[in-house]
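Structures for review follow.
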Structure I
Amino acid sequence: MAMKYSKLGNTEIEVSRIGLGTMTFGEQNSEAEAHAQIDAALAAGINFIDTAEMYPVPPRADTYGLTERYIGSWLRARGGRDRIILASKVAGPARDLDYIRGGARLDRKNIVAALDDSLKRLNTDYIDLYQLHWPDRKTNRFGELGYRHDPEDQPVAIEETLAALADLVKAGKIRHIGVSNETPWGVMRFLQLAAERGLPRIVSIQNPYSLLNRSFEIGLAEISHREAVGLLAYSPLGFGVLSGKYLDGQKPAGARLTSFQRFQRYTREAAQAPIRAYVELARSAYLDPVQMALAYVNTRPFVTSTLIGATNLSQLATNIGSIDIELSDDVLQAIETIHTRQPNPCP
């Protein structure tokens, strides 16, 4: 297995084409298991680790920040901060996250406080990529395709958010910035203001992308290409459903969708037929369904890194092994046929 690497936006940083997502650390994975996953990922050539102040998921007040703490304890124990490209995120406003600073916003006060707390938990004095976890404004995200305008919405101005991030870049606490769960309008507005006002330019966007959700292709893929804002693809397996392990009502013990009920976007009835079709396609081509699904994401030209998550080392090894999979023209055509028949069943 030979890991592949991509430039992070228009920077000189090279990140592994597969990145280690960590939102299971502190909920489904213990501290020792988290450390073992990081060790195994680095041994396989992964250098990109993605986390967030809000993690683990599902978010709860009593586990808030625990994922970052586990990464920080790994850094304290192992050292070698320069071996990893570390990404984290600041939370935006949400009704069920009032325990985060009494109500997180993307204003200067919250961003400065969030970053300082993340640095302490991570046991580092800088973060390579600091991302806005979701927009401050009300917009379509987390499974919503249609935009519904709210004239009463009073979001923090993007100018204020960027200016605060600019000062943290100057202070050396952040190297680069990115967005997440963002829309085409949002990405272009961030780029426009950066150009007009000499503020930091976003270098990445972290949005969902998988065989079950290719909505990124509609409005954002062209931006990624033309503006060098590559996709960090999350949920590339649709919370594991593309493995086929949940088909026919199966509920494997310890699996995420067995344990938690909040991720129904990937278990809806309309998704069952395409999931089955993708799994059967993989098996007919003598491919692991997981590796076929990940290989498709890995090879999209607008993707900078595919963020994988696992609850054990066996799953992690399978996921990482997708970097060696080359999909034939026949398989790619069959994928398009399934997609055309029922596009984006799990946005």
Structure II
Amino acid sequence: MQAEDRKKVEKLATAVGKIYGELDKKIVGLREEIEQLLISILAGGHCLLVGVPGLAKTLLIKSLAELIGLDFARIQFTPDLMPSDITGTELIALDPETGDRSFKFARGPIFHNVVLADEINRTPPKTQAALMEAMEENQVTCGGVRHDLPPPFFVLATQNPIEQEGTYPLPVAQLDRFMFNIKIGYPSYEDEKKIMIYTTSSYESSLTPQLMPGEVVALMDIVRSVKVPKPVLHYGTRLVRATRAKGAHSDFATPFVKEYLQWGCGPRAAQAILLGGQARAMIHGRVEVTVADVQAILHPVLRHRLIMNYHAESEGIDPDTVCDHLLEEIEAPDGGLSQGERQSRSRRMARVS
């Protein structure tokens, strides 16, 4: 990495600290979730945020987009939403001088840097699929004509895990295109008191942008030059391959995985682990990925890519439990989990068994 890029990494670490401070004006807690969102943005990935209503998912996304100077649009997904409502459509335009008519493409709300797909599972698969090309190719096609999306481009989708009536599960192929699945949980007792104070008083706050779009694009280019040591590369690869319980590719799968997993992760998971590790290292002001970087993002990378079998569902084994198991069983190079973190995960696994 060049000296100039190293300076940008140092500047990013300083800016991230200020971003946390600015978000504290509007968002209570959620420090880990904010970091995961920043990681996915720097790595050029999309995010799925899962949590019950009222946990500030929409406010968090909108505030973060404002702080990094990116254009923002919200799409409320509903059962009657059509693909053209997202991507745009061709309209007949009249030339006021000549009177000639021609087709003109009217851009949809997807033509923004940060697109909030609110309650994405409330719309049918046909409309969900309108995002697929955009998420993978950074473009949409209408009438056989390709229209490029403004860089950088991110889809940050929200989903309610409780209400299932009138919803449409996301296809596995679409879930795989989300880099992270971020779980938003209930606030702590102290945080909830702060939320009550902030939202029931005359308290108001404004945010000061800490990064500009050009800086974000430049930092995204630097991410891939962050060094990944070979032991870390091998460790990340083993973690992903350990999720494959069947066939010739189950060389790293444990008996626990073979008992409870129906399908494991594909290569996109390994790519997300490495890119996410590189972005996390940058956020912390480092130019080399560590084992701790990989372990910190394993849950959001894998939890939406693991397909559990009926046995797991009947016993209450979820993807996060599998991730805990992998961190416990797959041997890591030096510099991984602290002893306290290992003991905590061991206690969780003991409760499951």
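Using mean projected area of the Cα convex hull in nm² for the comparison, can you identify which of I, II gives the largest number?
Across I, II, mean projected area of the Cα convex hull in nm² peaks for II.
When Kirkwood radius over Cα pairs in Å, for residues 151-278 alone is computed for each of I, II, which one produces 19.2?
Answer by label: II.
With helix-only ellipticity at 222 nm (-39500 (n - 2.57) for each DSSP H run of 4 or more, over all residues; to 500) coming out at -11000, pick the structure among I, II it was computed from.
Structure I accounts for this read-out.
Given a value of 0.05 for FRET efficiency 1/(1 + (r/R0)^6) of positions 103 and 239 (r between Cβ atoms, R0 = 30 Å, to 0.05), calculated from one of I, II, which structure does it belong to?
II
Ranked by distance in nm of label points 7 Å out along Cα→Cβ at positions 87 and 319, which of I, II sits at the highest value?
Ranking I, II on distance in nm of label points 7 Å out along Cα→Cβ at positions 87 and 319, first place is II.
Each reported figure results from applying straightforward, stated rules to the coordinates on display, with no laboratory input. What you are looking at is a predicted structure, and each value in this text was computed from that prediction instead of being measured. Cβ atoms are built from the backbone, for glycine too; each structure is taken alone.
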